[in-house]
Structure I
């Protein structure tokens, strides 16, 4: 099964880069920074139940 998501935000050379929002199929969202297509830097995860968690990402992984 293909994994899909919706991204709304900045692009550089066709890649997510800068500020943006990522909507996942499970209903969660990430709002924050992207570098070279990956989540990087400070941001927020909003879970399907509405809970919000501030976190920092490096190379697409939470720290």
Structure II
């Protein structure tokens, strides 16, 4: 997994609690610039993205948040 497109690699998370599982359900390009995340009462995950903060001149994402 590349972090920030700079060749940095994140470690695969480890589960230290029995009975828990970890499942990847979304990644770049589905989630590009997350700045916040929460899980609702209906077990849905809500992510806030910022496409306008510190936007590089060659950014090809949405024009607004």
Structure III
């Protein structure tokens, strides 16, 4: 098993594409965001682009395939 550490800035939206829904939701919610999930599988698209400023409580939609 290979584990990879991804850097996550506390005030920027991380790139969660390619992650499982469980991992993406955990990271995004721990940064204070609300998450809406569409689909099944791994994250293919996110409604807020990576590296954008996080506004706590904002809704981010992740699309899985």
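All of the numbers you see were taken from the coordinates with simple rules; none came from a lab. For clarity, every value in this text was computed on a predicted model and none was experimentally measured. Cβ atoms are built from the backbone, for glycine too; each structure is taken alone.
Observations on the model:
- Calculating distance in nm of label points 7 Å out along Cα→Cβ at positions 20 and 52 for structures I, II, III picks out II as the one with the greatest value.
- Of the structures I, II, III, the one that 17 was derived from, the read-out being relative contact order in percent (Cα under 8 Å, 6 or more apart): II
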